[in-house]
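Listed below are the structures to be examined.
Quick note: the coordinates plus some simple rules give every number you see, no bench work behind them. Note that the structure is predicted; figures quoted are calculated from it, not measured. Cβ atoms are built from the backbone, for glycine too; each structure is taken alone.
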Structure I
Amino acid sequence: MIVIMSATQQLARHICATDYENLPSDVIETAKWFLLDTFGAAWAGTDAPGAEELRRTVFSDCGDGDASVLATQKRVPPGSAALLNGMYAGALDYDGVYEKGSVHPDVVTFPAALALAEAQRASGRDFLTALAIGNDIACRSGGAMVANNGWFNTATHGVFGAAAAAAKLLGLDEEATAHALGLAFAQASGTQQALAEKSIVKRMLSGLAARAGVFAAQAAKNGITAPREVFEGKYGFYALYGKGEPTALLDGLGEHYVTTNTVTKKYPSCTANHVAIDAALTLANEHDLKYRDIDAITVTISPFMDSLVGGTFDAGSNPQVAAQFSIQYSIACAIQRRQLSIAEIQPDVIADPEINALLKKIKVIVEPEWPGKFAPCDLEILARDGRRLTHHASHTPGTPENPMSMGDLKAKFSDCASSGVNPMSIDQCNNAIKTILAIETVKDMAEALDFGSTVIPDR
């Protein structure tokens with residue numbers, strides 16, 4: 001008798017069967033690369049708008065636990081830590097993205113895996129294994145989706161990655177792991193309306209998904225059951241959230257890890273802005289341009305890019321989110337400041353009258369025949385002296401076609417870690433980099449990542 005396993009059951013079997021020794025070396029290196037990347041982004045996000053408010057909310061409603069809240073000496077239950085650290089990781093839109101599925105896997109799986117790795121006193125190898133598996137499943141889920149009904153992909157796909165990582169760290173068997181994925185489905189949520197309205201809750205969606213993944217694994221461990229046909233069922237994920245292909249979800253499972261195609265963000269801004277930022281920096285530096293030198297700017301982008309960042313810039317009630325999702329602001333800031341780093345998404349820079357004068361000169365044109373998500377773009381600058389300057393940017397920074405070096409990544413980490421609610425010193429930054437890049441040697445994750453932590457005073 002041939003027993004046909006559901007996609008959920010096949011994923012569960014893969015999760016349980018995969019050990020550190022089974023992971024290809026490039027997958028391990030990718031996991032460490034994005035651990036450094038995401039840890040830095042999360043540290044910087046600890047003082048993003050909404051972070052203090054969420055800390056107050058969570059701390060008032062939970063007791064002590066075994067999982068760290070980044071940049072503090074506070075330890076809380078794993079779910080609460082996953083919520084807070086997940087919010088921090090996604091707050092500045094500075095985290096890696098799997099372009100095919102428009103999923104930011106690490107901002108969901110990292111906080112979930114870290115919380116349970118600490119609580120379970122897991123080794124660095126076990127932590128890396130859970131992280132690699134979880135990220136792969138989150139990306140696979142997103143990549144298998146061929147339509148989207150307005151859901152926020154990072155949360156709705158990321159919750160499966162978080163549940164997978166959590167199940168692995170809790171040592172669940174195949175049956176319980178399958179239930180954990182089903183329980184993750186029961187909590188899959190988060191829509192793009194928060195992005196459309198530039199509301200603070202958009203930053204919480206990754207944290208809510210991380211917490212949901214932790215809870216899913218914990219509940220499954222305690223015997224809570226869930227549907228088995230999570231993805232292909234009559235009322236399953238792909239039927240309700242957008243058309244998807246279970247075969248694509250499972251294709252090459254355990255043989256090919258799609259996370260190796262994740263893009264590292266060069267700038268703390270929506271990925272749809274990055275080719276335009278590169279183009280603006282190229283022209284500004286080559287021709288020594290400032291806002292007074294420019295009469296008009298035209299940027300041509302794809303329909304997908306336009307849907308995310310093409311609208312007229314309006315700082316509104318949340319200037320940072322508005323700036324991060326504005327191609328006009330990104331271009332004007334890059335030209336005027338010659339960079340776009342953590343400093344350039346702070347309120348004082350966003351309000352800079354010279355940047356705002358320049359962004360009003362930018363016209364966005366949509367090329368309907370361009371199918372790409374985050375590239376290409378054409379940038380044209382009409383200078384006051386009559387020169388017409390152009391640049392075509394073909395590849396998103398951080399992709400294999402336009403890669404970042406380890407030096408670039410370390411510089412990004414240092415920029416992030418030297419900001420946030422509790423900035424690290426140079427020595428603390430260097431120690432953090434060293435530890436994270438050798439995380440597989442750590443014996444106890446509960447003692448691994450305590451860099452520059454302090455008690456945040458009540459305000």
Structure II
Amino acid sequence: MKYHIWTEGCQMNVADSQRLASALEKLGYQYSEIIEEADVIVLNTCMVRQSAEDKALGRLSSLKPVKLKNPDLILGLMGCMVGYRDNAEIRKRLPYVDVFAPPSNPKPIIDYLLEKEYVGDRTDGKERALPAVWNPAQLTLPRRERNRAVGAYVPIVYGCSHACAYCIIPYKRGIERSRDPQEILDHVESLAAQGITEITLLGQIVDRYGLDDPAYPTLAGLLRRIHAVEGIRRIRFLTSHPNYLTDELLEAVRDLPKVMRHIEVPAQAGNDDVLKRMRRGYGDQAYRALVDKIRATVPGVSIGTDIIVGFPGETEAQFEDTLAQLRDLKLNVVHLARYSPRMGTLSERTMPDDVGEEEKWRRFRAVEELQEGIAAELHSRFLGRTVEVLFEEKKRGRWVGRTENMDLVYAESESDLTGRYLPVRIDWTGPWTMIGTVISSERPDGKAAQRDAGKSG
């Protein structure tokens with residue numbers, strides 16, 4: 001028996017697919033790279049942008065004749081296209097799909113397969129089998145990731161209650177729910193036992209972890225607990241919201257050696273009126289002040305942001321405010337998107353999508369061009385310096401990895417560098433990547449190279 005999982009969208013979906021793959025393999029399924037050869041096909045979907053939804057619908061359409069030709073094929077749909085509520089509309093729209101699962105909960109797929117396996121079993125075989133297959137506190141890496149995977153995503157907050165005007169996530173993933181801290185620790189420990197050394201904690205608003213349950217620690221407190229897990233060498237978290245990035249959290253990033261000095265804190269826009277229509281809860285000056293505080297508290301930090309261009313009502317002057325913010329702050333990374341109205345959101349219901357596609361693309365390219373120059377300048381500071389790189393895989397004949405600041409570095413080596421932390425001298429820098437030379441082997445004690453080498457500021 002074989003399975004194939006098609007994943008679109010965010011890191012949370014990647015983590016969800018990994019957990020589903022783990023459970024399927026415990027049921028006896030083997031991964032198939034070729035989708036047509038699989039007995040179970042699951043599409044894990046995204047709806048953040050129309051393009052992601054269109055891609056998933058296109059893939060479903062291509063699978064319909066496959067399903068009709070082979071009725072025994074089990075076709076599953078998972079993720080934001082399903083949503084956290086029972087979605088009668090999509091079930092009616094896709095009658096050839098066998099099983100539907102909400103975001104971050106693959107269990108309905110496992111239940112469906114167990115019910116088929118134990119049909120007619122009066123001894124409740126399904127209930128006996130389920131604990132061995134499904135344990136949220138433990139994760140066994142899928143076979144194709146064992147001894148190859150370097151890092152892993154660990155969800156800590158499900159859903160979101162913030163309801164930004166443009167965002168479909170609260171409607172699809174439900175209200176904010178922090179995961180039990182002991183379950184998170186058990187999850188991390190299970191990964192460490194399998195050789196994972198870098199983890200990334202995930203949440204739609206990750207710095208709101210614990211705010212929904214007074215018995216839980218804050219994100220800073222959780223970081224301290226995870227910091228003690230043996231075998232874990234790098235800890236990251238994303239994505240933060242400017243309103244919840246506390247002094248306590250910044251001090252944890254500064255003081256805990258395993259916590260990497262890279263913070264994702266989206267601005268979305270640089271104009272107060274646009275931010276107000278977005279319902280972000282802060283203004284341009286507050287965001288600028290936060291960036292200043294982050295840099296003052298955490299020396300050598302790198303900062304990533306998200307920007308949406310072409311939000312309803314965004315004038316040219318308001319867009320120029322966004323460019324001015326980026327020009328002044330010189331952030332390390334900009335994740336860029338053109339506004340895409342999502343059905344049911346506040347902006348879709350109440351704001352006309354009045355910035356044309358051509359203009360959205362012009363603004364998109366303007367931000368790209370600006371950030372290319374900024375990133376090139378920031379990376380140029382690394383030239384001739386030595387940084388520690390965690391190597392992940394080999395691409396096009398070169399090994400590729402990341403610094404603690406998330407900078408992408410390529411290096412040549414005849415040795416297998418997968419999962420190794422090595423000092424690299426930077427010989428060339430560009431806006432998006434750097435190229436370097438591995439200058440020595442990893443230290444015998446396994447400790448990281450000195451932390452202040454080659455910071456991006």
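By the measure Kirkwood radius over Cα pairs in Å, tell me the structure among I, II with the highest figure.
II
Given a computed value of 72, 38, 37 for Cα extents along the principal axes in Å, for residues 148-411 alone, which structure among I, II does it belong to?
Label of the source structure: I.
Suppose you compute distance in nm of label points 7 Å out along Cα→Cβ at positions 252 and 300 for every structure in I, II: which one lands on 3.3?
Comparing all candidates, it corresponds to I.
Given a value of -11000 for helix-only ellipticity at 222 nm (-39500 (n - 2.57) for each DSSP H run of 4 or more, over all residues; to 500), calculated from one of I, II, which structure does it belong to?
Corresponding structure: II.
Figure out for me which of the structures I, II the number 5.5 belongs to, where distance in nm of label points 7 Å out along Cα→Cβ at positions 116 and 276 was derived from the coordinates.
II
Looking at structures I, II, which one was relative contact order in percent (Cα under 8 Å, 6 or more apart) calculated from, given that it came out as 10?
That value comes from structure II.
Work out mean count of other Cβ atoms within 10 Å over residues 212-219 for each of structures I, II, then name the structure with the largest result.
Sorting by mean count of other Cβ atoms within 10 Å over residues 212-219 in descending order puts I first.
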